[in-house]
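As structure tokens, here come the structures.
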Structure 1
Amino acid sequence: MFGGEHEARTPLDDKLMALDLTYVDGQVKCGGWRVVEVSKGNPPSARFGHGQAAIGSNIYVFGGREGTAIDERLLDDMHMFDTLSRTWQLLSTRGPSPTPRSYHRVEVVDRFLFVFGGADGSGRLADLHRFDTRTNEWAKLADGSQAVSPIEGRGGPNLIASSDGKKLFVIGGFSGQEMGDVHVYGDGTWVKTATNLKICRSVCVSCRIGRKLVVFGGEVEPSDMGHAGAGSFQGDLVIMEEGLDKMEDVEVSEGPAARGWSAGGAWRDGGLVVVGGLTGDDDHPVRLADVWIAIVDSAKIAVKN
């Protein structure tokens, strides 16, 4: 875990945190949080709204923002942390890099990082970029204009790669209103599908587990107070088959509280980890620090605190 906010629009520090998790005899055991010691290099500046993903033993952090306003102190830097040598490195990149932005999403396919959407100084975006971690080179795959893409610009979308790495799914997000549409990118072309979420949402936790696209929670109605308040949230799991021929909404009666703005992702072969987030309402917004794991398979869904 790196960065984020605990007070609205106020970046946390630049420490990298790790949570030790094991899965033994059907039980999840948690060793607690610890600060990752850095042996060399400077960490990224404190930030929130950034994109983060791992490839092998390396963690990549791209963009985000340091300031209060949506267009204030936006970032477009790419950092890498080598977890084996415990070294931070600011990467020198080539090619047409994305504009500085926040609340975009990053997904991994093989050695590539894909960056979609978010918001920059001009507004919400629907562009798609690819970063080659072998050459540190950017390529722009789609500019997000309505002439070539059916996707409205949005922040907080879900971006999930297919199991064969040939497709990218964009699910929901916020484009001035909560969205529930599903778009697929493949062979250089965007296609808007006939599939829609039953409840529109953004800033969810999402990943692929096997051939299932899994989305947890999210904001379903924005706050009138912006980041200083809390809108309305979901606490369900949406599970759709990769072929988009089946979708299931799973209510979790003993799981995490309804929330959005959480961190998380896939864990092991069948787990979804959810860390923290925002819940409550405008009168009592609550920022969370709890950790939950959903074990998702074809037979059952088990949620553990």
Structure 2
Amino acid sequence: MPDAPLVSVIMPVHNGERYVRQAIESSLDQTYPNVEIIVVDDGSTDRTPQILDEFGARITLIKQPNRGAALARNAALQKARGEFFAFLDADDLWFRNKLALQVRHLTTHHDIDLAASRWRVVTNDEGAREALRTARATLDEPVEIDQSTSGWLYSDLLLDCVVHTTTVVMRRQLVEKIGMFDASLRRGQDYDYWLRASRVTRIHTLAAELSCYRLHEANSTWQPQPLNYGAMVIERALSQWGRAGPDGRVANLSAVQRRLSDLWSSFGHQHATYGSLQTALNAAGHSIAAWPFQVKPWRLLAVCAAAPLRRR
């Protein structure tokens, strides 16, 4: 690809010894010819630092105390020199042609600042290897736009985070428009970022699987958090912009309320599983207040009520 613009790959990692080598190798193995890989070691205490050192000058390494994914990504963005930025989590993988296809799309669609793609979920190492072996899209094939998850996506994002971080390639100018990741969000800072992006640019999703999302027991999204960051992100967006997108489409009120109710129910069930019954009870109240016509929050209330009886 002649005069290929530089792509800066942004990868935060905290205690990622099991998967980080494969993630970095998948970014080094890209067919796209002009890439810098910026890895931020966010205070790892396992073997991650030694593994990162093995890559030497092939990556740009930033080390910082454990401050969370938002500040890690921000540190990399401030260091990045690229015209385009791409995001890769330390337990995920890219297909070899991902960057080439998405940069080609962005360089031929000058009105689009962010291109995402479909992704494949894998649950074990063999599934990841098989996905990489069987990736079908090639540079010679036209890649269609998935119209169902493309366009002005703000109202869609209120109902579901249809943009997956590991699939994103975006222009530097988009960061200049919307700023850095919100460090006050220990979780959901990427969801918040895509909502903010959807206020200023149309988003295209390519109808091809270009990355693998690895589902495993250590995924941070499975760990209970003291705050319901998913609900916070949506509630802040509603407070700032309401339900209408820049294109005039308005998210259905009942659908938004059900979405918030689901987030509170899931948050509560996580805490009930780990024995935090008061937090779970409060979450059930929020869920019912958002949308009382679902079974899940009432079931959560029953779980909280039955727990003391089970202990006795």
Structure 3
Amino acid sequence: MKQRRLGRTGLVVSEIGFGAWAIGGPAQLGRATIGWGQVDDEISLRALETALDLGVNFFDTADVYGHGHSEELIGRAFKGKRDRVILASKVGNLVDQNGDWIKDFSPDYVRRAIEASLKRLGTDYIDLYQLHSPHADFRYSPSTFQVFDDLVREGKIRCYGVSIGPVEHGLQLAGIGKSDAFQLVYSMLSREAEEELLPLTIEHDIGIIARVPLASGFLTGKFKKGHQFPRDDHRSTWQRERIDSTVEKVERLRFLEIPGERNLAQAALQYCLAHPAVSCCIPGAKTAEQVRMNVRASDLPHLTPETLERIRSVLGGETE
């Protein structure tokens, strides 16, 4: 497993990380169900242990994944192995007394939330603590991060970042210089960040963590038009047109498959890693076999410049 520097954080992370949303299982947040279907904890624990054995050291979770269950599993899996892993978690999503899903990045809430996360993770510090996808109209300022600066001084976190939604958020954050890493949606089907944001992060030495690099699983190539997801999978809320359109785009990328050598998912991860701004990809995994498939992308020959250009040509200006 190759490793890369996560921007100016001082952390050195595996190219392929572990996105731990799915292992948390489905969770109800207000009126919305978030998650990726049913899971088995023993299978999840084996997936985490396999990842560590294969050289993965970056594990990304959030307090909201499975209402904390994802963090609990990570704490169980790495008990006594804390020095071998880099743990990232997120804060800011919760359900209010009316049952509505809200965002709260206030200092008081952040302090309550991190104490709960530390307990579930079985550690006294988190390596990378992140604001969890603020709403599109959120405006950042240095004061937003005062509590995070305090937590760094107290030794409860090593550094902090933002899991951003709109690309514009990354442009704002680079301007105020208060986030050491960005986690953002980036894949062959979501390339908006390539034009302006990713070059800017190189300039400011901001680490990039590519989330949803397999386009919510579609870049595995296993879904067909008309696919129906179970109700406890958040993709069940997708419109039929969105699913079928995404499948059509994926089919245009079948030329990337090399039987016996490289599958479509591995090519998708390699696409993300081909950009010099990217430090780490965090595909989700529920099983040890999925982990092995993801990890192999780090060891395969890189995509050539010609292949990268063909990918962009085949997809044109379309993004998901």
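Nothing in this text is a laboratory measurement; each read-out follows from the coordinates by a stated rule. As the structure is a computational prediction, the values presented were derived from the model and not from experiment.
Using the calculated result 9 for relative contact order in percent (Cα under 8 Å, 6 or more apart), pick out the matching structure from 1, 2, 3.
1
Among the shown structures 1, 2, 3, from which was the value 0 of helix-only ellipticity at 222 nm (-39500 (n - 2.57) for each DSSP H run of 4 or more, over all residues; to 500) calculated?
Label of the source structure: 1.
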